Structure 1
Amino acid sequence: MKIFKLLVALTVVLTVFNACEDDVVTNYALQDISAPQNLTANFDIAQDDSGTLTITPAGEGASTFTINWGDEGQTEETINAGESASNTFPEGEYMVRVVATGATGLTSEYSQLVTISFRAPENLVVTVDQSAANPSNVVVSAEADFATLFDVYFGDETTEEPVQFMPGESVSHEYEELGAYTIRIIAKGAGVATTETTEAITVYEVTSPLEGALNPTEKAASVISLFSGAYRDIDMRTWRTDWSVGTLTDIDIKGNTTKQYDELSFVGVEPASPIDASSMTHFNIDVWTGTATQLRIKLVDFGPDGGFDGGDDSEHEITLNLDNGDFVQGSWVSLDLPLSAFTGLNEREHIAQLIYSAGPAGAATVYVDNVYFYDENYVSLTAPATAAAVPSADAGSVFSVFSNSFEDPAGVNYFPNWGQSTSYEQIDLSGNAAIKYGNANYQGIDIGEEVDASAYSFVHIDVWSADYTTIPFFIIDASGERPVDLEVNPEQWTSIDLPLSAFTDQGISINKVFQFKFDVGFSAGGTFYIDNLYFHN
């Protein structure tokens with residue numbers, strides 16, 4: 001009977017192994033297994049000249065901890081999660097290593113250099129980093145000779161337990177109320193004596209932005225911009241109508257132009273001509289405020305007659321409340337509003353006013369940037385589909401560097417090696433050649449001779465780009481080099497005539513021009529195309 005049972009067991013085992021050969025077996029119970037994570041340890045030094053150090057390790061998913069004290073002659077010690085272990089050291093430095101083991105046997109390690117000294121800590125240096133954007137947040141670190149660990153009291157509680165940290169570590173704290181506080185830091189060693197110091201801080205209210213708004217990411221070709229350093233803005237009649245209640249100041253925040261409205265009740269903004277936003281899906285405005293509890297955005301369409309109060313006007317106002325979480329104070333907020341939410345607008349083809357208001361009326365300060373309409377459904381082009389327009393300049397008044405319409409110098413080099421990242425390719429657009437510069441940072445064109453451009457009035461170039469609306473363009477003469485920005489309409493050929501006086505007014509001669517340069521280092525990695533580069537009258 002025992003032999004029969006053994007044969008049955010062998011048969012079952014063989015069946016299992018055969019099944020493993022034929023099928024892929026997935027053990028779902030083991031799919032999410034990982035080693036213990038977020039290892040930490042609490043160190044406590046006995047301040048009685050004994051050198052006794054107690055450690056309480058912790059870690060997510062850890063079952064046991066094996067502690068190597070870093071002390072010759074001391075054996076490793078294994079404890080269960082939640083337990084503590086102690087060791088007595090002579091004076092010195094020890095690298096304490098903790099190995100956490102999970103239920104599956106996977107391990108993670110944590111190490112900490114520990115100083116054991118019976119002298120009072122010396123040369124205590126404390127660093128308190130207070131966030132400028134959020135002064136309620138502080139980060140404290142410290143170092144001292146002969147210190148094993150540090151205790152810090154942040155001074156905002158009557159009965160406060162210290163927060164402990166080790167040399168090389170830091171701790172952060174968030175104050176809940178404005179005011180003045182004294183931070184107390186105590187350096188502790190293995191002896192009775194400690195060393196301490198205090199740092200005074202003030203948690204204050206941030207009343208203005210310390211950084212400009214982030215640059216928007218919508219493609220320029222999908223945008224109608226009223227005010228943004230990221231796009232080319234349309235012409236505006238005013239950013240504060242004479243019937244507005246509130247003051248306007250144009251300010252600069254680290255190079256980012258921003259509009260500041262003080263004592264704001266409401267303000268009217270008007271473009272030079274009505275805006276056709278019928279193809280747009282959203283209206284965006286970036287705001288920063290430390291005082292407003294309500295913001296209101298109104299769009300006004302003057303209707304087909306294009307005039308105010310002509311009987312065909314329509315408008316709609318959206319209200320945003322701080323208490324509802326529609327925006328926050330003390331940070332830039334991008335109010336990205338679907339135009340479909342402006343249900344009172346009968347049309348969007350003649351938008352002639354933007355009115356924004358704040359509450360409490362007359363008491364709020366609001367900073368504004370990145371005001372634009374955009375189409376979220378826009379499908380961006382990546383290359384021109386057609387060639388640039390044929391130049392109209394008379395060949396007799398032209399010195400051409402690159403164009404199918406004129407004769408170019410034989411020695412011109414459109415891709416000299418200047419160590420650039422830019423790539424070069426000549427492409428064909430329905431029989432017309434154009435130059436593609438990709439992965440751009442900077443790029444030169446070497447004419448191969450010196451050109452006396454003083455005989456001409458303009459330098460012409462056609463540019464196409466889906467990535468750049470501004471490209472710094474240099475004329476390089478024997479007397480030096482100077483840039484003028486090429487302002488590019490996104491995703492269409494832009495025909496540009498730059499007066500040569502724009503270069504000579506910067507102090508260079510153009511009697512011996514031998515090179516051109518494009519430099520988009522401010523936004524490297526994009527692509528642009530050029531055609532019809534020539535001097536002309």
Structure 2
Amino acid sequence: MTKDLKTGLSRRSALSLMGAGAAALLTPNLLGKPAFAQTPPDAPTGRVIVGLSQEPTVFNPLMPKIEVDDNVHFSIFDALFRINENGEFVPNLAAEVPTLENGGISEDGLSWSVKLRDDVTWHDGEAFTADDVKFTLELIVNPDFRAWRTTGHDLVRDIEVVSPTEITWRMEEPFAPYLSFLTETFIVPEHILAAAEDPNEAPFNREPIGTGAFKWGQRTAGDALTLVANPDYHGEGPYIEELIFRYIPDMTVLFTQFQSGAIDVVGRSYITQDNYEAAKALPDRQVDLVPAPSVESIYLNLERPQFQDPAVRQALYYALDRSAIIDVLYYGLPEATETFMPRQSAYYHDSLPAQEFNLDRAREILDQAGWVTGSDGIREKDGVRLEFNNSTTTGAHLREQTQQFVQQTFAEIGVRMNIENMPAAVMWGDFWVLSQFDSAMVGITYLIAADPDVTNRLHTDAIAAQGGNGSNTGQYSNPEVDALLDEGARTFDPEARMAIYREVQEIVRSDLPFLPLFSYTQVYGRKAGLDGFVPNTNTRSETWNAASWYWS
């Protein structure tokens with residue numbers, strides 16, 4: 001977080017600026033920002049060790065990645081703007097957030113002008129300028145570059161560097177979520193990547209150089225990554241000398257390390273719900289329940305023949321005993337949900353049909369659809385057996401227990417679900433990104449900086465396995481949803497957007513491209529005395545403001 005964050009755009013101003021483009025902001029975090037107990041140190045001192053159950057492996061922030069990688073990206077890189085814990089857009093590399101009032105965005109939303117800070121340098125000492133922003137926006141849509149997502153960026157035209165501290169561009173058509181998208185678009189250095197023969201394979205991708213509060217230190221694959229304080233950072237902090245991410249794939253061991261004091265902060269996937277009571281009883285620890293934007297589900301690869309029949313998806317949903325999973329395995333902390341939209345969002349649809357656990361109804365649906373039980377008890381239709389693999393990361397014991405429980409209930413309706421788990425680096429590599437799985441047990445944050453647009457996850461053009469750009473790994477394709485998402489992205493009126501995204505939720509609930517289990521309530525844990533730590537449900541990283549952390 002930079003010094004400019006305190007003068008960020010308010011929620012009301014943001015709504016005025018972008019209409020419903022900013023209206024998607026999640027409600028403020030229940031915890032609020034704690035008051036500093038002491039004054040931060042004059043110079044960085046000490047270190048913070050963040051324990052992660054998944055290993056960050058993608059260090060170019062523009063390339064296909066998973067959520068845990070953002071912990072590193074938010075620390076090393078800056079974006080033009082960020083979104084804080086109160087849902088406010090705030091300047092980061094920009095000197096101010098463009099609005100209708102300050103002339104940064106035209107009345108029709110097509111002409112943009114962004115003024116930049118003049119005191120920012122890259123970690124190698126080179127000056128940051130508008131040329132870096134232009135290079136980044138053009139690299140994202142370069143067909144030869146493996147970009148994480150191009151949605152919104154592919155509408156940018158006529159980029160002009162007016163001066164080292166000002167850049168303008170034109171949007172091919174209005175795109176309401178673009179300000180939100182830019183909060184997660186980290187700027188990369190032109191002077192390094194433009195010289196690379198292939199930016200997909202550049203040394204930069206292994207040892208990145210950014211403008212952020214922390215610089216690349218040292219990485220030991222499979223163990224830990226150390227970042228070091230950037231003494232020339234342009235914003236607030238950093239106040240710690242080292243930010244260390246330690247990879248601990250077993251969730252039980254992760255909590256044990258928190259108990260022993262070997263780690264200071266429990267990062268993704270946080271403290272498991274079955275350890276919440278034990279965590280609360282630990283001395284000198286701060287443990288909080290934080291509503292999360294992510295939704296746990298059984299994700300289906302809809303290109304698999306088993307899942308192409310809607311009757312199969314409906315029957316599987318009836319065969320999920322979600323109440324038992326939530327109450328017994330997750331100690332009642334999560335909340336059942338029927339949608340991808342977080343409960344904290346103004347766009348959350350609270351009137352969708354409620355799932356019912358009913359094995360007899362599941363069998364009836366499959367019988368009527370012609371899925372006949374074979375001699376081995378597994379149903380079959382037109383040569384396709386109702387048998388598939390389900391995958392998640394090894395060491396995630398609650399998910400593994402859920403898999404075993406679901407496996408048993410699915411068997412009761414004539415469905416065989418095989419469990420095929422793997423290390424995170426394998427699970428979230430091409431196996432996930434290129435839709436090589438049958439089904440997966442996974443928690444997903446669908447929104448980008450809290451805007452309701454889910455094009456990146458649910459639009460046909462976002463299926464990477466079919467040549468698209470995005471994270472539609474379930475290969476869901478519905479022309480009606482595509483049309484609504486296209487309309488929603490062009491619509492700025494809040495009420496009109498509300499109607500659009502409610503309809504999207506209704507269609508997705510009917511189609512069941514994934515089987516929702518629950519929306520997360522995360523258990524955050526850290527050592528007492530770590531000040532400046534602020535949960536932010538509008539980002540996907542608990543280290544989003546690590547520059548502000550310090551030991552009191």
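Summary of values
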| read-out | value |
| --- | --- |
| Which entry (1, 2) yields the derived value 23 for relative contact order in percent (Cα under 8 Å, 6 or more apart) | 2 |
| Structure with the greatest value (metric mean count of other Cβ atoms within 10 Å over residues 170-177, set 1, 2) | 2 |
| When Rg/Rh (Cα atoms, Kirkwood Rh), for residues 186-281 alone is computed for each of 1, 2, the largest belongs to | 1 |
| Label whose coordinates, when distance in nm of label points 7 Å out along Cα→Cβ at positions 58 and 434 is calculated, return 1.4 (choices 1, 2) | 2 |
| Among 1, 2, which structure scores highest (criterion: distance in nm of label points 7 Å out along Cα→Cβ at positions 122 and 466) | 1 |
| Origin of the value -6500, where helix-only ellipticity at 222 nm (-39500 (n - 2.57) for each DSSP H run of 4 or more, over all residues; to 500) was derived from one of 1, 2 | 2 |
| Among 1, 2, structure where semi-axes √(5λ) of the Cα gyration tensor in Å as derived comes to 38, 28, 22 | 2 |
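Any read-out appearing in this document is the output of simple, stated calculations on the displayed coordinates, not a laboratory observation. Source: prediction; values computed, not measured. Cβ atoms are built from the backbone, for glycine too; each structure is taken alone.
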